[in-house]
Structure I
Amino acid sequence: MNKTRTASLLAVAIAITSCIAPPASPPLDPPASASSSAAPAAIAPPIEVAVTVDDLPIHGPAFPGIDRLKIAEDLLTAFRAHHLPPVYGFVNGKKVDDNPATLAILRRWVEAGNPLGNHTYGHVSLNELDVPAYLADLEKGEAILKQLVPDEATWRVYRYPFLFEGTTLEKHDAVRRYLAEHRYAIAEVTIDGDDWAWNPPFARCSERRDLAALRALRRGYVETHLSELRYARELTRQIAGRDVKHVLLLHIGAADADAIDALLTAYEKEGVRWIDLRTALADPFYADDPHLATKAGAAFPYPLAKSKGITRPPLPKRPAEDALESTCR
């Protein structure tokens with residue numbers, strides 16, 4: 001998701017290097033008297049979140065010592081430890097054709113009980129291709145899914161690369177019409193912390209064996225995703241007038257694998273309860289089509305708010321992309 005972020009150098013340094021503070025406890029109500037008949041305080045409802053992972057089987061730059069299968073195993077281990085329901089991984093089949101050894105990663109994903117979905121064959125951009133070429137690439141992406149997931153209903157879930165849904169309404173409508181006609185569910189996103197941006201600096205810091213920088217990256221990664229969770233909840237409540245079921249976008253990158261246990265732990269402390277993607281997408285919130293043409297990729301609540309004339313709250317602060325770009329240079 002491309003969103004403009006502005007921050008002072010001091011704010012950036014704090015965001016990247018400071019430790020994560022636990023969410024502040026709500027103020028306590030004054031104690032009730034013995035004769036009080038006040039009802040007990042209501043328990044806050046959980047925040048329901050489905051985790052999804054893009055760009056299987058591999059994502060992010062290589063670096064000395066990188067082990068792509070271990071990245072997948074670290075993610076799968078964390079999913080099991082935190083008792084996540086099956087996690088959809090969205091596949092680009094070209095990566096397997098370019099490097100057949102990576103097929104083992106997809107097989108391991110499925111063996112661990114997790115489903116696969118379509119992310120096009122070559123991670124192509126709807127901004128750059130016409131509709132026939134785009135749909136041809138989407139269809140080409142089905143080959144690896146048919147090979148690994150016999151149940152067609154399981155793999156007919158589609159994640160737009162870059163979250164690009166069409167620079168014109170003609171493109172937007174044509175692709176959505178195709179997906180509906182071919183019984184694809186659209187894997188929309190509500191929580192997008194631009195996790196992909198942490199993978200290049202993670203690779204550089206790993207190559208330099210800069211452990212302090214790697215720890216700081218992990219803290220920044222988790223804090224940013226906590227901010228995005230809180231923001232997504234606020235914005236979707238504003239749109240829907242209630243809590244909705246959320247979808248978190250991650251990638252199968254080294255930085256993601258490094259931070260995943262800390263991230264899931266932080267989300268649980270925030271009140272998150274894990275659900276599967278199909279359960280999340282069954283929320284009526286996702287039945288709405290913003291019907292907007294845009295060059296930018298964005299999580300679903302952003303165009304939806306715009307289509308409804310809703311003014312969004314101020315964007316959450318996060319490390320500026322130029323700060324990540326300069327890390328371990």
Structure II
Amino acid sequence: MSYYLSVFFVTAALSGVFTLAMTKISLKLKITDKPTEERKIHKHPVPLLGGVAIFAAFFGVLAFARENLVAGELEYRHWIAFFIGALFIMIGGFLDDKYNLSPLKQLAFSVLAPICVIIGGVSIDKISNPLGGFFYFSSAFSALLIFTWLLGMMYTTKLLDGLDGLVTGVTAIGGFIIFLFTISAKYYQPDIALAALVLSAACLGFLVFNWHPARIFLGEGGSLLLGFILGVLAIISGGKIAIALLVMGIPVLDLVWTIVRRLWAGRNPFKFSDKKHLHFRILDLGIGQRKTVLIYYALASVFGVSALYLQSLGKMLAMIILVLIMFFMVMVFSLKEKS
């Protein structure tokens with residue numbers, strides 16, 4: 001355990017140092033988020049490229065500890081594919097933050113990331129059936145499932161990135177939950193546990209500077225990167241998608257509701273942006289950014305920890321509870337909007 005503690009603190013410290021460096025670099029390159037749109041709630045330009053700091057800390061530490069990453073069933077090619085996919089995200093994010101790419105060009109880089117993972121040999125052979133046994137998948141369906149899952153996770157964290165520290169903190173919780181799961185005797189996977197802990201530490205090191213009032217933002221690449229990493233870890237930890245879904249349940253459901261709502265209104269869900277995301281609606285109640293973010297942290301923690309103790313059927317019931325919570329909140333805010 002002392003090894004994991006050392007890795008945690010080293011990663012968090014590196015992330016903090018890299019964040020300070022990226023703050024200065026962003027300002028020098030004039031890559032900042034200016035509050036020129038109505039939906040943006042910060043008052044002054046804030047440096048972007050914070051995701052680069054998390055990317056560097058995460059993959060830098062994993063490269064240093066690479067011998068421990070093949071302690072399980074994974075091979076170097078899986079990790080290399082993971083890295084290349086993340087690199088595509090960061091390149092696309094940098095270009096978007098600098099030159100404001102069109103939605104189609106942004107999507108191209110996002111699509112390349114899961115394709116790299118699939119080409120690298122990562123697959124989902126089976127998932128647990130809540131009623132007993134397993135669902136087995138063909139190679140083609142596995143590739144389709146991975147592609148859809150990773151793209152969904154990436155856009156969940158992208159659309160969630162509206163309040164200081166929200167995405168970073170929720171991802172840190174998700175990483176730590178996966179660490180606890182894969183370090184347990186029953187599901188022992190030391191390679192995945194290491195990567196999940198490094199993700200959590202890298203996020204926390206950045207969160208020091210991203211907590212309200214934020215001194216730096218994740219940027220386009222960073223907001224996509226966190227969903228990508230969390231999604232990949234959920235897959236390579238043995239198809240533990242249910243754990244990530246419970247941690248990210250409300251944000252995922254908010255993404256689904258946002259897509260449905262925008263399509264219903266005749267708008268492109270990936271072109272049009274607004275302040276009707278759930279976190280903005282909670283913020284409008286007047287409780288402030290920090291308390292709104294803490295509500296998300298609490299939901300992610302409670303349902304994430306529950307996943308450590310629930311079997312497949314129990315996890316499905318927990319997901320149903322999350323759906324009911326989301327439905328209740330949508331109804332309340334919809335009625336409030338009409339009144």
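As an exercise: Cα extents along the principal axes in Å, for residues 222-293 alone, calculated from one structure in I, II, equals 38, 33, 22. Which structure is it? Display every interim value, and only then the final one.
Values: I: 36, 25, 23; II: 38, 33, 22.
Value 38, 33, 22 for Cα extents along the principal axes in Å, for residues 222-293 alone corresponds to II out of I, II.
A value of 20.0 was derived for mean count of other Cβ atoms within 10 Å over residues 78-85; which structure in I, II was it taken from?
Details: I: 15.5; II: 20.0.
Computed on structure II.
Between I, II, which one scores greatest on percent of Cα pairs over 32 Å apart?
I
Look at relative contact order in percent (Cα under 8 Å, 6 or more apart) for each of I, II: the largest one is in I. Match the computed value -13000 of helix-only ellipticity at 222 nm (-39500 (n - 2.57) for each DSSP H run of 4 or more, over all residues; to 500) to one of the structures I, II, and report its label. Among I, II, the structure yielding -13000 for helix-only ellipticity at 222 nm (-39500 (n - 2.57) for each DSSP H run of 4 or more, over all residues; to 500) is I. Source structure of the calculated read-out (distance in nm of label points 7 Å out along Cα→Cβ at positions 110 and 262, 0.8) within I, II: II.
The numbers here are math on the coordinates, done by the rules we state, and not lab data. The structure presented is a predicted model; accordingly, all values stated were derived computationally and were not measured. Cβ atoms are built from the backbone, for glycine too; each structure is taken alone.
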